[in-house]
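**Student:** Next up, some structures in structure tokens.
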Structure I
Amino acid sequence: MIRTLPRAVQLQLLATLLNSAGGIVKLFMPLYFLEVYGYEFSTIAWLMAAYGGGCILGAYVGGVLSERLDSQWATGISLLLSGIFAASLALAPPLELLLIVVPLVGVFDGAFRPANLRLVMEGCPQELQVRVQGVHRVVFNLGVALAGVLAGALVGFGYGYVFLIQGLLNLFGSLFLLGYALKQTTGLWRPAGIEIVHKDAGGDGGSSPWRDGFFLVFILGQLLALGIFDQMYGTFGIFLREHTDAGAPWIAYLFSMNALLVVVLQLPVSRMIERHGVVIASRLGGLLLSGAFLILNMGSHIIWAVLTMLVLTAAELLLTPVWTLSVMNRSQGRQRGKYLGIFSAAWLGHSLYGPGLGTWLYGAYGGFILWWICAGAGLLMVILHYSAVPRLWTAPVTSTEEQASIVH
């Protein structure tokens, strides 16, 4: 399928692979700051918050700029600058420079996301968007899998090599994107009037996402769901260590299973969504997410942890394409850059509250209560999205028939 896509989309998929392969760097930042610099945990926390804040700011600003800046240039420049600043971390700069470099890495990592997603989705026909989104997700997860292999091989030589390779991967991707932009002689700025914005959208909140009530309700539900997913990266492992027979290797095995299943099953699931519609997929995915962690309360055998990860993976396979397709449809004829900026910022920003809040609740009430809280939050998300997701599909698409075939 990839061979039949436009060249610009193919290059964006390659850039996604390289960017996600280099994204492992953020997992090693705390260890790098602890072992190489010897910083206190409070200092490390501020540095990681600066990276996360940079990602959120970059995602929103990148989305807004994509309204005026050509997306091919935007993704190329973002990868270029992200690569330069990430590679500079290998030089072990002093704290004064880290306070500048670390958030800038986050800014340009975040700025890449909305422009990249916009180019991938807009560059293919409407009838192929469900499958292309699936391909985009598969490529991203392949990059994450590659990142684990690269990091495992490099970290033994020193953390500096991890940052250097991430920078080089992003620089490599930027050369392809900027070279293509130069070859196509596309201007740095979008031609005036290229976006048709319906100012008279009236009852649905106009063209601005900040006045679009249904979209904001959707984002609130997305934040709840992502906060639940985030427990995979913190309290899930703590619970397995304390209440099951699983050791640390099992955590790695479960995450590897998750990544492999996404790579293998995302395209078949995307075809299923094409047949049955985004509304059904949204509600089923939300219910699966709500009950996933409750499975851990059923016993201490490792089988319950495996089943939990399988249900979480099924929810991820259903919800990820639904969210992306819904935002793309809602932003049709509106300020798409801002819509994608908010969507990407929410996707990146959940890491600022999900793990921390989950760990606090775990310490205060225990894992068994936390899983019930996750279930309640999941059901609230289902309620919020029950009406919001269908309403996001009231925005115009290329044809009424195409819209009906995806929504059902």
Structure II
Amino acid sequence: MKKKIIPGIIALLTVFILSACEQAPKNQKKAVQMPPQQVMIINAHKKNVPLSFEYPARIISDTDIELKSEVSGTILEIFFKAGQNVKKGDKLFKIDPKTYEAAYNIQVANLNAAQAKLKLAEKDYKRSSVLIDKKATSQKSYDAAFSNYQLAKASVEQAAASKEFAKINLDNTDVKAQFDGIAGDSLVDKGQFVPPNTSLVRLTKINPVYANFYIPDVEQFNINNNIKNNLWSRLNSSASVIYGGKKYEGKITFIDKIVDPQNGSVQAKAEFENKNNELPVGSFAKITLDSFNQKNAFKIPAIALQQDLATTFVYVAGEIKNDEKKAVPKNTPPIMIPDGVVKMVPIKIDYQTDDFVLVSQGLKENDKIIMNNFKKIRPGAKIKIIGIYGQQPKQISEKMEKK
């Protein structure tokens, strides 16, 4: 009896298993299709791109000196106040001139005496010249007259030089500004006796002024190299500084060709007009060199850059094949329909800042450069373009379009 039951049970189980297998596909859920990743793009356009470079700078004067006394004496007057604008030739100090006036008057008298002696010696010489021709005087008398005449001329020259020296000393009792500028605080007091070469006041030229700055050697090399290779052009030598929130225009006057070994930079200077002393000497400012131009380059945001171990690249939205487009079922929601495929495009960077890069090779005109969602895409992945980077993205419907 048992032998008959066992085959029956086996047959029943077989029928049950086959029945379950036939019903399984009907009960299984369909695999969920993921929508393409949404991305924003920019369109690549080649153009000439203006470039600017910013550096910290210090405002300096090309003439900043200490005026010193040329003669000794007592300071009788001080004609300026600390920080005052002065003009070339303005009197700043008066040193007691009495001694120098007396010395000058003595030299004037000495010159007058020497000139009188010269006139007498000249007459004697001319008289002797006439007599010697007539053989009416001795050669010795003629030679003496000629010698006295020469000595008298030398005495006049000496007296004239002494007078000029005395006049210089007298003039130096008036200490004057040697150029337009700002006078600092007086370094001596009224009534003080000063010997020669005593520092009296600091005088600083304030117009024009110069922005002194340093260009990193690598950056200067790149600038020169790009200009040499005709990638960049330099339009002019213009520069600008911003100080106190205001912009001032000037021009580059000097770029050194020697690298400073202490800071690895190249020194440079730019000149700026400063009529109203709005750029104080010694102050710090930011200088911008904005006269450079990159020729025929793609300027793209630095955020678009991607990097692997060997290559710098960007992701570009490529075209979807026609057969793939035709394979999309009708009435598919727009959000599920891809309109691009991710392509990896290696690029050559000519110049880079924190904000943007200039690309000369790799991209083509009107390439659609992907700007976001980098962690969710890979080469070959389907994408949905929802707008231009930096603008409001467009809304994509999740429902099927009604026909």
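We did not get these values from a lab; they are worked out from the coordinates using the rules stated. Source: prediction; values computed, not measured. Cβ atoms are built from the backbone, for glycine too; each structure is taken alone.
**Student:** State the single structure among I, II that was used to calculate FRET efficiency 1/(1 + (r/R0)^6) of positions 42 and 170 (r between Cβ atoms, R0 = 41 Å, to 0.05), giving 0.00.
**Tutor:** II
**Student:** Name the one structure among I, II that distance in nm of label points 7 Å out along Cα→Cβ at positions 106 and 330 of 12.5 was derived from.
**Tutor:** Clearly, the read-out refers to II.
**Student:** Moving on. From which structure (I, II) was distance in nm of label points 7 Å out along Cα→Cβ at positions 58 and 386 calculated, if the value obtained is 3.9?
**Tutor:** It was calculated from structure I.
**Student:** Hey, Cα extents along the principal axes in Å derived from one of I, II reads 186, 56, 51; which structure?
**Tutor:** Computed on structure II.
**Student:** So helix-only ellipticity at 222 nm (-39500 (n - 2.57) for each DSSP H run of 4 or more, over all residues; to 500), computed for just one structure, reads -9500; which one of I, II is that?
**Tutor:** Among I, II, the structure yielding -9500 for helix-only ellipticity at 222 nm (-39500 (n - 2.57) for each DSSP H run of 4 or more, over all residues; to 500) is II.
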